[in-house]
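> Before anything else, here is the set of structures, which you'll find just below.
Taken together, the values in this text are just the output of simple stated rules run on the coordinates, not laboratory data. Treat the numbers as computed from the prediction; the structure is a model and nothing was measured. Cβ atoms are built from the backbone, for glycine too; each structure is taken alone.
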Structure I
Amino acid sequence: MRPDDLPTVELAFPGPERDRGVAAILSGRKTALTGLLEIYEHDGETVPMTGQRFSVLDSEGRPVVTIELVDVRVVPMKEIDDDFARAEGRGYSNVAQWRAAHEEFFRSDGVSEYLGHTPVIDHNTVVVAERFRVVEPE
């Protein structure tokens, strides 16, 4: 399957945050993603499944790398552990740092504007925790 035929993943919003995430995937530091279940529901999208492949887009909307999901869990934030936090490839040394960064992002103006309200983020907030492997650079 060509990258153009795959569903796409866009990390955060276009700009420096997305660029850092894409670079972390390409370097091998990032092997996990976290999404807010409420965003999937808002979009009417189903939760991705293990084995699914995605084309990761850069800030210009160009396919950069293909990933394959190796594990997908729908869990409350309190179930994320240090190992998963480090796999996010953003330099988090523990789940507390992961949690602070994700709370900030999920409550950001961009997410609030997208959803039409500021989501409630606490230890019971449900996230989609995905682990992946790089299949091929584009």
Structure II
Amino acid sequence: MTIARDRAALLFANETFYRAFAERDVTLMGALWADAEPITCLHPGWPPIEGRDSVLQSWHAILAGPASPDIECLHARAGIHGDTGIAICYERIGPDYLLATNIFIRSGEGWLMVHHQSGAAPDPEEDVPAPRRRLN
């Protein structure tokens, strides 16, 4: 696979994560996370969550809850380091922005998530990447 195709596949996996979030699709969210590797998640304002069952329970609580936020992924950038892919992007939730790091591993099924972290961020208009800017 070429570097450009690999990066496109990684960005597609990242977009799929945000589609699952936006559509509150618990099944799709579960399919995105690795099941043979340790996984972690740091939701804003929550303590660290470790282990597939706990991480997926946290997503179920967020997606099925009455206050599940509308979310949009903006300015995603991807870098690949061997069989590890890192996507960073802004998350727009209402008028607020978060900055997220999503870490994936390459598997036979494509890119699977092993870590998600998001936290407060400045307005992304202060950090709009050039069209061809890459992490690596």
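> Quick check: 20.1 is what I get for mean count of other Cβ atoms within 10 Å over residues 30-37, calculated from one of I, II. Which structure matches?
Numbers: I: 20.1; II: 15.5.
Only one of I, II returns 20.1 for mean count of other Cβ atoms within 10 Å over residues 30-37, namely I.
> Okay, next question. Hey, Rg and Dmax of the Cα atoms in Å derived from one of I, II reads 14.4, 43; which structure?
II
> Can you say which of I, II returns 75 when volume of the Cα convex hull per residue in Å³, for residues 54-93 alone is computed? Could the numbers behind the result be given before it?
On the way: I: 107; II: 75.
Answer for the origin of the read-out: II.
> From I, II, which structure was relative contact order in percent (Cα under 8 Å, 6 or more apart) = 24 calculated on? Show your work: numbers first, answer last.
Values: I: 33; II: 24.
Computing relative contact order in percent (Cα under 8 Å, 6 or more apart) on every structure in I, II gives 24 only for II.
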